[in-house]
Structure 1
Amino acid sequence: MTGPHTDGSLDAFFDALVHLRPVDATFIGIHDQDHRLPDWSPAGHQALAQRWRAVGEALGATHDLETAVRAGDWATIDRAVAHSHVDVTLAELASRHFTRGNPSLAVGEAAFSVIGLITREFAPAAQRASYLLPRLRAIPRFLAGAMASIADGPVPSAWVDRALRETRALERLLTEGLPIWCREMALADDRSQALVDAAQGAAGAVHGATEALNNLKRDAVDARPAGEELLTTCIRSGHWMERSIDDLLQEARDALREHQALLAERVREAQAGSLAEVLARLAAAHPSVADYYGAFQRCWDACRATSDAHGLVTWPDAPIRYVAIPEWTRMAAPSLYYLFYRSPAPFDTYPVYDYVVTPIEGLDDVAAARHLAAWNNATIKLNHVVHHGALGHHVQNWYAYRAPSRVARIAAADCASRIAMLQGGTMAEGWACYATDLMEEVGFLTPDERVSEQHTRVRMLARAIVDLEFHTERRSFADAITLYVDEVGMTPEMARAEATKNSMFPGTAMMYWFGTQGVHTLRRLVAAREGAAFSLRDFHDRFLAHGALPVALISRLMTAER
């Protein structure tokens, strides 16, 4: 992972990142670790902490970051961001909140160690199969070590329940999906049989992990808060925010009330009597079965044309193709962290990138109607085009992979259970949410779609509040569910799933709010400073060119006096 600047301590950081997180490396596009899995056993965790501490010591303290920011000294800036990642990693390793105590992360790591090799055509199928075979054979040892760490203490019920759903999906992937992939790739019979045999062995280990999960001692609570110290580390070292939790909470609560009032106003502007009425109208406006896949591409084309017409950003040549989830992962996808848009690997090349969607083929009339109501025109536009596949994540990723910062190229890459580095989150999710705001600003959304988008903003703020309150023990898990039901309008089932996700990944839900707010604030500052010379396209191009760094840091870079 070389770059325009060289630094031995940074090289050591990236070497550790790749070697200690081989599944992440696959999704980043570094393929010399594709045959391996990490070691999450008790001894493995000790070794991980020791290695990361050594990396942190080698990086050293950054004594004059402001000078580096003013000078655009990327080596120094990268060392500072890398060091902040080490701080977060060591805090996670010291906690039972992550790989030492959450079985869902272990199951996800095993599942996506396979999925990363069978859904990405970075090499011929036979070559990927040669990586896949030793990785499949490593799954039993990996799961045994991870479960030994997790069994050291009680585990929250919500985490166990999620992991049990994922083990069932992983078993199906190994026993049903792998044979389909081997057949579709036309692998040689002996290679195919070796993979199927290894997958059966791995499935046996997954079955054993399922039994171990059922026998785990469960916490008295459904989900465990991370604690104020760990959450503060996520905020300060992950997102580069210096504000206190109390200050952030007050602002988030005030903003929630403001955006709930705006939601009611948007409903009135749409000439509807309630949010439910608008959502019902949106569900009824959907493509036909025959036009399902084409609707995505037409909307993508319209999004780009609108962006170009309004001069929003210099749009890169990075085409998207909307296709059905591959048959070999289709049976497992609904129960896994299986993203429809999973960021392209920064170091792989893609002439056209596949955005996968739930297939409609094979559904009876009732099931097809239900699916199309959920995947309606507004969902396609707001979520699958603007936020993810077009102006949002996809355009941002293209810029990030060409950033002068080595860290910024990889930080927001989607990996097994989350992005590669928390430091990339406010840019990745902040820009994608801001992109939808931007398309509303230029008139791309209908009145009903504006209601839906405002509802999303309410949900974003509620998630930030739960993130801040739950992990500091200001709100219980049950009360988090109640907030989502009463203040956002989620169903109890959806609310529980959302609260479970909040509990598993402290500091993650808030990054959407931090990032979106940060982009809007920076835009106002730059526009005020530049006056009549301000160009929206130029601002967005400059902002995105920094890559997936914390928005708070990018703000310092863009407002620093040079």
Structure 2
Amino acid sequence: MFFDRHRATLDAALAAIDSRGYWSAYPEAPSGKIYGETANEDAKKAFEAQIGQPFALDQSANGTVGAERSPYGFDLKIAYPRLDADPAIANALAARASLRKAGARMRVGVCLEILARLNRMSFEIAYAVMHTTGQGFVMAFQAGGPHAQDRGLEAVATAWREMMRVPAHARWEKPQGKNPALVMEKDYRIVPKGIGLAIGCATFPTWNTYPAIFANLATGNPTLVKPHPAAVLPLAITVRVARDVLKEAGLDPDAVQLVADSLYAPVAQLLARRPEVALIDYTGGPEFGAWLSANAGHATIFAEKAGTNAVVVDGTDDAKGMFQNLAFSLCLYSGQMCTTPQNIFVPASGVKTPDGPLSPESFGQKLGEAIDRLLGDPARAAEVLGAIQSHATLARIEAASRNGKVVHASAAAKHPVFADAELRTPLVMAADVGEGTLYAHEMFGPISFIVTAPDRDAALEAAFGTIARKGAITASVYSTDPAFLEKAAERAADVGVALSENLTGGVFVNQSAAFSDYHATGCNPAANASLTDAGFVAPRFHVAQVRRAAKAAVA
């Protein structure tokens, strides 16, 4: 039923994956004409009505938990069902057979229906994302809604393709010369790996978690959804929708369970250690990523951790466009993105422009001016910057500003609606290439460094050398020299990082487009997996076969 309803969407997604051109299944514009004239107002009322109330979710519970605070300055006071590790594991094990026997077609159909329903709820999800992560509303709508849904669909389509590579049946005939041929009939079954654990992050709870949830569900692995304690609501909504669809399909809804916890009683470590957990997806800091590697070796781990995203600036034929693009990249969601540039490497001899070379000092001045122009309008500034999600990020900004030369100071900004929101403009520091203790580690948040190197080749080597040691999700280069661009592309391939060249328009290095861009490569320390290639999906299942002797066909 669900599969046939959404088959056209699946086929279009498969075609988009092949072409890698632009395609989106879910409209990204928060338009009433698309989602319904009252969709925004209805969603806002639904969000406000949820504040201070228990979250209705039909699953096992051992009490309640919840202590979310909107980065815009108020407590959500939503009580979520708390589920201990033992019953969560037991429920998932009980659901495993139902999910496996459903088969790939039904599971993929269920996933497509879940995504379709989530898309219709994009405004509600937007308010949930905005008031848990601090993203501006438009970004929360797009990244938390349609873009996350596209990434989920991409995972489903990739899973379908990988499973369909395995035929359900084959007839095997081996000639034996004058003797009768050896003949076997063989059946092949997809065997899910086991229980999945999807550990959400505080800044992009849906975008970073949907690929795991939907890759697991499509391939038959019951999944425990463990949100970050500061961003539970978006994933709680997701789990509720998923369970509703599973029940309608006649499947055990415990194939997807919410496992909410608190900062004071975390459950991720308990679950990760359980031998029944076979798949772990994690996005977050390197410390817990390292802990998973050391303590959860029984599971297949897909981890996106910290990185030192780099920009190398040799020269440009559009200085204005370059500075505007860099400024927006640094300001967007206050740098609280795994793709935001941190280290901008420039040669001491200056950055080549049509008006002559810009010294590192002049480069920093012009970048600061571009930031100030972008944020000159308070309403636009509030939407671009969003709010700071964590007090740890605020502390990091303060500490960084005391440990070096400030090129552009970070300042508090006012939100036109939410007076208690924590808004900060970007902090830009200056460093010498030899001062790796300042810049050669991730400084999450609106913190960046203009790093001066002796020449452009030294800048290139410093950028990609740091990536090789510390990892990165993105890299960028500006140059008018084709030979230098090719050298940068080769070094990017050497260290396994996605490279953007000469971005001066409306595409930014922070952005990653489903069906076209691979998010992370899986081959540098920032991440061991890529969203969403075959390597992200195929390890989630195996193949078991049944073979039986058969008679040769009569001539």
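Data table
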item	result
Source structure (of 1, 2) for P(r) over Cα pairs in 20 Å bins from 0, in percent, computed value 20, 58, 22, 0	1
Origin of the derived value 5.1 (distance in nm of label points 7 Å out along Cα→Cβ at positions 61 and 437; candidates 1, 2)	2
Among 1, 2, structure where distance in nm of label points 7 Å out along Cα→Cβ at positions 253 and 349 as derived comes to 6.7	2
Top of 1, 2 by distance in nm of label points 7 Å out along Cα→Cβ at positions 429 and 501, largest first	2
Which entry (1, 2) yields the derived value 0.40 for FRET efficiency 1/(1 + (r/R0)^6) of positions 77 and 469 (r between Cβ atoms, R0 = 41 Å, to 0.05)	2
helix-only ellipticity at 222 nm (-39500 (n - 2.57) for each DSSP H run of 4 or more, over all residues; to 500) derived as -13000 - corresponding label from 1, 2	2
Among 1, 2, which structure scores highest (criterion: distance in nm of label points 7 Å out along Cα→Cβ at positions 373 and 405)	1
Which of 1, 2 leads on Cα Rg over 2.2 N^0.38 Å, for residues 141-444 alone, largest value	2
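No value in this document is a laboratory result; all are computed from the given coordinates. This structure is a prediction, so every number in the text was calculated from the model and none was measured. Cβ atoms are built from the backbone, for glycine too; each structure is taken alone.
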